[in-house]
Structure I
Amino acid sequence: MFLFLSIFTMWLFAQPTVTSWETQRIKLYAKHLEREVELTLIVPFKGNKPLKKLPVLLSNDGQDFAKMSLPAMLSRLHKAGKVQPFMIVGIHCNENRMNEYGTASQPDYKNRGNKAAAHTQFVLEELLPYLRATYKTPKTPKSTFYMGFSLGGLSAMDIVWHNPAHFSKVGAFSPSFWWRKKAYEENYDEDADRIMHQLVRQGEHKKDMKFWFQAGTEDETEDRNNNGIIDAIDDIVDMMQELEKKGYTRYVDFVYDEIKGGTHDVATWERALPPFFEWLFKK
C-alpha cells in the first residue's frame, strides 16, 4: 500500500499543472503557399502562462475548431485523468482547400490537390520550425501527430505516411480515401486508381507508426460496387487491409471507430474526438 501511494505521489507531482485550456489565434505567412495562414492553437495554461515542451497535434481545417468546444472538451478529459497536457494547432484553409489538401505526389483526376505538395512543405519547413522555436515543442516524431477531417483527413494521412521522421500517429476522420486517378466512367479500377491506397501499397512499413480511422454509418449514401457498404466505410476497410499487408496489426497499430448514425459533419467529428484524444494522449 505504501509503495502504491509513493508511486502515485511521484506521478502526481510529475504532471504539469493545468489551470485552463486557452484558444489563441495567430497568422503565419506561408511562403510555400504564398498566403497568410491563420492558425487556431488550443494551449494548456498554468495560471497566465502557456505550458511549453508539450506533445503537439496538428490539424487541418482548424477553422472548424470554434464549432467543437475543444477547450471545454480537453478540460473535462484532463480533469478526469484521461489525457496528459498537449497542444493542438489547427491550420485554417481558404478558398483553395480542394487544391491545398490531397496527396502531395499526385493530384486527382480533376487536378484537385495540385497545391498539396506546397501545403506539405509549409507544414514541414515553416509550421513545425515555428512551433519548436516558439513553444519548444519536441522535435521527435513520438511527440508529434496529425489529424484531419474529410479531404483534410486524406491530407493528414498522406503527410504522416511519407514523413516518419516528423510524425508517428495520424487521425483520419471520414477521410477522402476515394481520391482517385480516374472518373468512374473511365474504366475506373479500385486497386489501381485510388491514390492513397496505392501509395501505402508502394511504401514500406514505418516502425512505430499508428493510425486512427473514423467513419459514420451515414457518412454518405454512395455504394459504387453495390456490396451494401457505403464507399466511405469500404475505402477505410480497404486501407486497413493494405496496412495489414505491410505488417500493421489491428487494435495494436490501427483503430477503426465506426459511429452508428454518424454523418459527414463537424458534429459527428466532435463526438469522435474524445476517444481519439484518449488513445493519443492517455496518461
Structure II
Amino acid sequence: MAPVTEVASAPLSEALTQPQVRRDLEGRTALVTGGSRGIGRGIALKLAERGARVAITYVTHQDDAQRTVDAVKRHDTIGTATRVDVADHRQIERAIDGVVEEFGSVDIFVSNARTEIPTFYAAPFSITAEQWNTTLDTQPTAFFHAVRRVAEVMPDNGRIVALTYGTGSRTGSWQPWVAMGAAKAATESLVRYFAVGLARRGITVNAVSPGFVDDSVVKSLPEVAQKMISDWASSGWTPMGRLGTPADIGNVVALLCSEEARWITGQTIYADGGASIVMAELPPALQQG
C-alpha cells in the first residue's frame, strides 16, 4: 500500500475562507463613466477582478483616476482613464470611439458619472434653471446619447448598466433631491426603452439603485448629516444595519454583466440592504417584533 501523504491544513483553510473569484469577463472591455472614486471605482475594480479590461472616465479628479487605474492593473488586466464631461455628449461619444479604437469593442457600458452636489442640490422652489439643466444633461441626456452610440459598436450579448437612485425617483420628501430624483426617474425609464430596443441582440440594459453608500455622495454632505444617515441605517431603517460599500454595488453590477444574467433586462435592481422594503409608517422596533 502506498504511504499516505499528509496534506497541510492551512491552504485548505484558506481555500474555504477565500473562494476564488471567477475570471468570467476575460477578454471583455468595460467602460465605466465616473470611475475615479466611490461607487464608480468599486464597479471598475470588481469588473477588473473578474478579468475585464476597464476604461474609466473622470472630469476633475485626475489623481484619483490614476489610482483607480493602478488598482485595476493589479488585477492582472488593463486599465485606462480619460477626462470626459458627460454633459457634452460629443465627449462621451469620442470616449466610446477611443475605447473601440484601443481595444476593439465596448462589451460593457456602465453609466455612473454624476454632477457634484452643489450643482444640483436645491429644493423645487429655489433650484435654478442652470442647476436643473445640468442635472438632466449629466443623467438621462448623457445616458441617452451614450447608449445610442455604444449600441453601434457593442457586440451582441453586451451589457449596459445605469446607476440610479430609485427611492429618490419615486418619493418626494427629500426636497433638495428634486432635480436628481427626476433625472434618475427619467434614466430608469430610458433603461426600459433601450432594453426592449436591444433585446433581440442579446444586449441587456438594467439599472442598479444603491441605497446610501459610504464613500459616495454621502461624503459630500456635512459631517453631521453623514452621522445622521449612518445612525439611521444602523438603527434598523436599513435591515442589514449598515451603509453599503462601493464593493457591494460593484458586485451587483458584475453579476448583471455575467452570462448567468442574460435573461435579466429592463429592470431596476435595488441594492440597498433592504432599506427600500422598510415601512415608513412604523418605527423599526415595531416592524422587527
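A few notes on this one:
- Rg/Rh (Cα atoms, Kirkwood Rh) from the coordinates reads 1.02; which among I, II: II
- Identity of the structure behind 26.1 (criterion: mean count of other Cβ atoms within 10 Å over residues 167-174, calculated), options I, II: I
- Here mean count of other Cβ atoms within 10 Å over residues 31-38 is compared for structures I, II. The highest value is that of II.
- If distance in nm of label points 7 Å out along Cα→Cβ at positions 119 and 151 is computed and equals 2.6, the structure in I, II: II
- Origin of the derived value -13000 (helix-only ellipticity at 222 nm (-39500 (n - 2.57) for each DSSP H run of 4 or more, over all residues; to 500); candidates I, II): II
- Here distance in nm of label points 7 Å out along Cα→Cβ at positions 55 and 199 is compared for structures I, II. The highest value is that of II.
- Mean count of other Cβ atoms within 10 Å over residues 39-46 derived as 27.9 - corresponding label from I, II: II
- Of the structures I, II, the one that 2.5 was derived from, the read-out being distance in nm of label points 7 Å out along Cα→Cβ at positions 159 and 239: II
Rule-based calculations on the coordinates, nothing more; no lab input. Note that the coordinates shown come from a computational prediction; the quantities given were computed from them, not determined experimentally. Cβ atoms are built from the backbone, for glycine too; each structure is taken alone.
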